[in-house]
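Each in structure tokens, the structures are laid out below.
Coordinate-derived values only; no laboratory data. Note that the structure is a prediction, hence the values are computed from the model and not measured. Cβ atoms are built from the backbone, for glycine too; each structure is taken alone.
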Structure P
Amino acid sequence: MSKKTFLLLCMLALAVSGCGKKEDSEASKKGQGVGASTAGLKKARLLVELPDYCNTPDGMALLPDGSFLLSVPNYNDPSPGAFIMKVSADNKVSKYFTAPAHPMTNKAGPMGICLAASGDVYYADNQYGPDTPQSSRLMRITVKGGEPTGAVAVVSGFNVANAVAIKGDYVYVSETILVPGSDPLVSGIFRFRMGEEGIQLKTPLEKDEHLITTIKSFNAAIGYGADGLCFDSKGNLYCGNFADGTIHKISFDKSDSVVSNEIFVKNDRMKCADGLFCDIKTDRILVADMVQNAIQVVGPDGSVRTVAANGDTDGADGGIDQPCEAILRGNEVIISNMDWPFEGVVNTMWDKPYTLSVVELD
């Protein structure tokens, strides 16, 4: 891994405080950048403006009543702490849970989040840094009567625990840097049986029996691998490859053993595959294309359609501001704007307001 890539990964996985300065340009004034063409696309509008203590939103989990949970790791400014927020069906924002700090790092980094059939909530706690290898965790929030009562560590020992998905008796977690320093970068997906807790992963991670498949990333300029996860109606698992902008399709046999791991989508229209969400009624997959400030829709045949995109913006008008995940509520595509710039993305500056955007899906 190059020094540049290592520093980028550390920036992506560690809390970074402060706000960069951006020179005025015609592109920034007009809200245009180097991302996907905006011709014929839907214009995103503001869904909610988040409180000031929610400066870096991330993953979302839709709840049965139309509300949803939002993980807030606050990487841009870690001083407020890290939270799980709740957005009601009528778009009122409230604090749901304060993520407990890791006993070694004294920080919390909630990212991917998923609702279990029991009502409990699982989330990935990302702790990656140069001095904290294999310190990330899978956490479970215990929920009683609809209210969170605490959190327990289900699995410890990830490098970058990222997305979380649940199917049947298993919880799946993407590991974005399975083998640090590998070229091409090797990432992967882990699987754990529901109900198991207190699991400590092996060192090296690639030798752990919970690893079910691996993914390689070839874009060393970004150097970030397995990311978003989702299942379709047939039980196939999809994983976004962040750096390469591809999506892998993982299929299983009747005993839940992996039988194939193939690139399902590789399309020049899509430059990044961050968070994924599958509408199981249609098997269309929403993809947050963080690099281009865009939301892509992947059809069951692997076709790619850009639904919404815009140039560099602060998000005050509801514009997409470096999206990390999108979920579907009815016909609303709700977008989490991470606003966490790094080299190569349309977004150039972390700035207020901190927002969620929305567009209507046909």
Structure Q
Amino acid sequence: MKRSMILAVVLLVCVGNLLIAQDPATFKVGTVTAVRGQKVSGTIEVPAGVDAALSIPVVVVHGAKAGPVLALVAGAHGTEYASIIALEKLIEKLNPAEISGTVIIVPLVNIQSFEKKVPHVNPVDGKSMNRFYPGKTDGTQTERASFQITKQVVERCDYLIDLHGGDLDESLRPYSYWVRTDDEKLNAVSRELVLAFGLDHIIITTDRPKDPNASVYLDNTAALRGKPSVTVEAGHAGTVEPEDVNALVHGCMNVMQHLKMLPGTAAGVNRPVWIMRIIPVTSEQTGIFYPLVKRGTYVAEGMRIGYVTDYVGKLIFEAHAPATGILLYICAVPSMKKGDTIAYIGGLAR
């Protein structure tokens, strides 16, 4: 066979293999390989390192028709139950025959937190699983998991929603984050996403890290890679109230309608309350906390919002609102240590 013919055959084989690898009829994440019209579950495997391996559950709903790839992630904090249950319900609800595009669903990242009922952190290494992106292969379990999610989920999607909710010690009212970057086109798209989702209080965030190699948060990791993303919060004090779960389920479906992945028109929100900054209130003493106001309350600067006593009931600290705004969340349990967060107050746009 002539050299030119051999080269032609090799070229055809290479092109054929490339087309197979990029075949839009199949979609792979972790152990999952889904063909069009399939809903398939599997895992994202985090290899063992300085500590144990981890298998993170993942579902791919590969729509019958072509379209964008939307990633939905919950359970970075494993006791923010409403967000986890919302994605469990969404997995059941989504029918690939009705979908244009692909949905990657990661319903529970922090499995050890969920199983051991430990708020805020991964009990394996004591780290928050939404503070170590984009992760690294030689770190602790949280860092290795973050690396795999960055590679398997963030880099595979076109849009991303990070779902959260009030942890065991947080009495939280629903709100979402609109992360603003230096890319105004990206900002415009993510603004439309957060409006389509439909929560009526939106925090404008402009202080996320700018380095894609030290992005810290999941939403910021996506944004710094050109993927419009939003973070949403609904749920309080570890509860699974239907109104919180439904708000998250319907919000995800609203976004899918907005992206033309599902038929219908997104309900969304037209006139949200825009929150320009978050003002934390922390305790100056260790003791027993007593709240005086509820989540969602509008407070005036100087207003007394709670107090701390010692373990025999003596008043040792009074918490006052440092600014006027809305109480985004307040501590939901009596346990209080010096330096702990008592509340977050949202400063409203003027």
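Work out which structure the value 0.70 belongs to, where FRET efficiency 1/(1 + (r/R0)^6) of positions 241 and 329 (r between Cβ atoms, R0 = 30 Å, to 0.05) was derived from one of P, Q.
Source structure for this number: P.
Here semi-axes √(5λ) of the Cα gyration tensor in Å has been calculated and equals 27, 22, 22, so which of P, Q was it run on?
Values: P: 27, 22, 22; Q: 41, 22, 18.
Of the structures listed, the value fits P.
Starting from the value 2.8: which structure in P, Q was distance in nm of label points 7 Å out along Cα→Cβ at positions 313 and 337 calculated from? Working shown, then result.
On the way: P: 0.7; Q: 2.8.
This value belongs to structure Q.
Can you say which of P, Q returns -1000 when helix-only ellipticity at 222 nm (-39500 (n - 2.57) for each DSSP H run of 4 or more, over all residues; to 500) is computed?
Details: P: -1000; Q: -8000.
It must be structure P, since only it matches.
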